[in-house]
Structure 1
Amino acid sequence: MPPEPDLTRVSSPFPAEILTVSALVRSVRDLLENRYPLSWVAGEISNFTRAKSGHLYFSLKDETAQVRCVMFRNRGQYLDWEPREGLRVEVRALVTLYEARGDFQLNVESMRRAGEGALFEAFLRLRDKLDREGLFDAAHKKPLPPYPRCIGIVTSLQAAALRDVLTTLARRNPSIPVIIYPAPVQGEGAAQKIAAAIAAAARRNECDVLILCRGGGSIEDLWAFNDEELARTIYACPIPLVSGIGHETDFTIAEFVADRRAATPTAAAELVSPARAELIAELQQLRRALLRQMQFALEARAQRVDSMAGRLQSPADRLRASAALIGAARVRLAAAFALCSRDAEWRLSHAARRLTAAMPSLGMLQQRLTQLETSLKRATPQRLARISEDVARLSQALTHLDPATVLGRGYAIARRADGSVVRDGAMLHSGDSLELTFARGGAAVRVDKPR
């Protein structure tokens, strides 16, 4: 809570300054607004007036006191019920002071009929309890049949919502039979009777889908649909159930448990019944598609029959065709044999001509052989004389170069112990052993003094 303002200027018996009325009223207004934030206040409406501007003016009273109230149009437009004289209500308001007249008043933010607060708290407690138990889980929701053979309605026979649902069902698909399971939808024991009607529909198993519906109303009017027994009966019902309770802004426990929720009873009827015109249009479309598929299949099979009939022949026709093929093959074989024979004859003739051209003339070869023989006989003595002269000349030169001939003139060959020939006296040293070779024989000597 915010701190209280300092009011010493107002409460002091000897104020330090003299206040204006505006300052005093503003100070009191600030005190009230800081001391009392938004609060719930209960009372009875009196002196109710709706101004042309849309603002609501009234007094809230009890047995001993009353307070003026104002609810501005931007807040009052969200009320889905009409306040009236003498109605007990609960308002959530800001305590303030209207400075222009110095009037104490409440600026109302929201308003509900008395008792709705406790009912709403009970609604929240039951909702949270069933939610924790899993009654609202989407995994347990049953799908709606696309083409129901029978539709059941659980509602009051006097309910305006029943007429709306029946009118909608008759308009969309009059061929679907409808069974009504009557039950009161408001008042003492209504929840138990609604649960009994749903249980009877499940036991009789006549319908493919159920509609639970009623028109709009206050939270007290719809309280039968916030019953725990009814919620568990809906959860256990084996037939898919669609709720169409109140207006789009109304919410009940039964709607949370139902397999599908519709905003209104009319919407629930539209949800469970396929439109006859749409079904007819879909059937026509399927019929056209089926005819197209049948025509395509027939044409494909007819084409296949024609293809197979073209390949199917009698044995006589097959024999005649085979004989024709054999005759044609025989003609091609004879032609190929003749062509091969002519080709072989040409190649043989060509080879013979080449062989004839390549054979030498024996007469010419004999004449050539005679000429070569004569030339050989004439050239042989001359060649032998030239060779004899060459041999004599080479023999004479060889005699001059023969070492034995040189040694015969008094020369000798000196060799070291390793067999190398001594060609220079400077290469010798005193004491070296030499081997001398003469024209006939040799001797071993030792160098005394090289020169």
Structure 2
Amino acid sequence: MDNRSFRKKLEQLAEDAGNPLDRDYLERIRSLNPEINAFTEYKTALENPSNGPLKNIPFAVKDNMHAVGFRTTCGSRILQDYESPYDATVIRRLKKAGALLVGKTNMDEFAMGSSTEHSVQGVTKNPWDTERISGGSSGGSASAVSAALVPFALGSDTGGSIRQPAALCGTVGFKPTYGVVSRFGLTAFASSLDQIGPLTRCVEDARTIMSIIAGEDSRDATTLKGTRSLFLRKLEPSIAGKKFAVPIEILEYEGLEKRVYDSFMDMVERIRQEGGIVDEVSIPSVKYVVAVYYLIAPAEASSNLARYEGARFGFSDPSPNYAALVKHTREKGFGEEVKRRILLGTFTLSSAYYEAYYSKALRVRRLLNKELSDIFSQYNYLINPTCPVIAPKIGEITDPLVFYLMDIYTIAANLSGLPAASVPSCSVNKMPVGFQIVGPRMKDMEVLDLAAAVESISPFFEHGLAPIPERWSA
């Protein structure tokens, strides 16, 4: 595997006669995946691809997206034998472009987690240090790209689940504006927050993938018209003259590790040296985003997961009557974190507490939207660290609240439906650190433009690509 020129490797694959993947990526997955457990399932041989811009290029998808020929387990016992009956829109579009679906990647159960430790398929490890977490919930996709098991993968992002593992595994992760990418075929967690996006080793590859998967879809009423055309132009990396806002509340967060803070401030200084204007601003409602998210997301999840009752599909625990069937199926089929969030969501939607909690969270969400809109009327971008910590050791964190707070910097973009990217900014003790860029709605390409500019000045990148950890390079 060419560590210095991965993009050229992709172009080379597309031009090669026949199908070189059986002796390249598939063999790499067979030999290396057992150590990091990025894949839950993969093919042993690949089909003939369609002609298109991604012909012969393999990819993987998070195991909450439907794909014919694979199971869709969502990392849960309740679906561990469920076979996908159709292709999600994003997969159908990638296949039409000639890309080859290699397999499914591991995830926190039903995308509820920040570490990919909560999966019936086991823990996914970080390629930079296999004693550490890969992040979550798209940890399998991030780990697979980081170790060069595939050139790109798709993840889903509900509160940071693409960007956070991208930061911890040293890849580029992009969450588009809500409605830019179809959610048809994505197993719902929180429908007003979920979005699909790519994890890659450079920003240009993320733009390429977005130019294929973006666009209106008649099977998803939330998709927006004309969005595919956003990604058809070339990247225009630029920093000079751009205005950047850094929320004071984020820098003052007590859980921000000093080494992550130092990395962020180093990149801020690099941006200033390139002619960028960086100001600290106040966004008061940012300090409430975790609380708001953990009222809204579990409420939507409790509704979306109601379909798993043992009678229609998935795991079923034989019981004498329907009430017992539902109780026993959910008790044995769902993991502890999923149960916790279902209970929280059901509680906040109950008539006695709806107004006190859920309704109030919606009001704060609207307030956050207004404050961010005001910021973007004066600034081009909002910037901050992607995650307040470097990847913790596997099993090190046992308090759910600590995991929830790991997403404190990524949640706002989901609550407001904004485009956001994480780009590796440096390495601390040989572990990656991510730099997050957030832009106004529908300014997805402008976010990728800046991400490409940050990539060009980031000391982490080598020859325009996020490096593969040395032990994984052939």
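Quick notes on this one:
- Which of 1, 2 yields 17.0 [mean projected area of the Cα convex hull in nm², for residues 139-402 alone, calculated]: 2
- Read-out relative contact order in percent (Cα under 8 Å, 6 or more apart), computed value 18, structure in 1, 2: 2
- For 1.4 (distance in nm of label points 7 Å out along Cα→Cβ at positions 203 and 443, calculated) the corresponding structure among 1, 2: 2
- Source structure of the calculated read-out (distance in nm of label points 7 Å out along Cα→Cβ at positions 123 and 219, 0.6) within 1, 2: 1.
- helix-only ellipticity at 222 nm (-39500 (n - 2.57) for each DSSP H run of 4 or more, over all residues; to 500) derived as -16000 - corresponding label from 1, 2: 1
- Looking across 1, 2, the calculation of Rg/Rh (Cα atoms, Kirkwood Rh) that yields 1.84 traces back to 1.
- For distance in nm of label points 7 Å out along Cα→Cβ at positions 211 and 379 computed as 3.1, the structure of 1, 2 it came from: 2
- Rg and Dmax of the Cα atoms in Å, for residues 291-418 alone from the coordinates reads 18.5, 63; which among 1, 2: 2
Quick note: the coordinates plus some simple rules give every number you see, no bench work behind them. What you see is a predicted model; the values in this text were computed from it and never measured. Cβ atoms are built from the backbone, for glycine too; each structure is taken alone.
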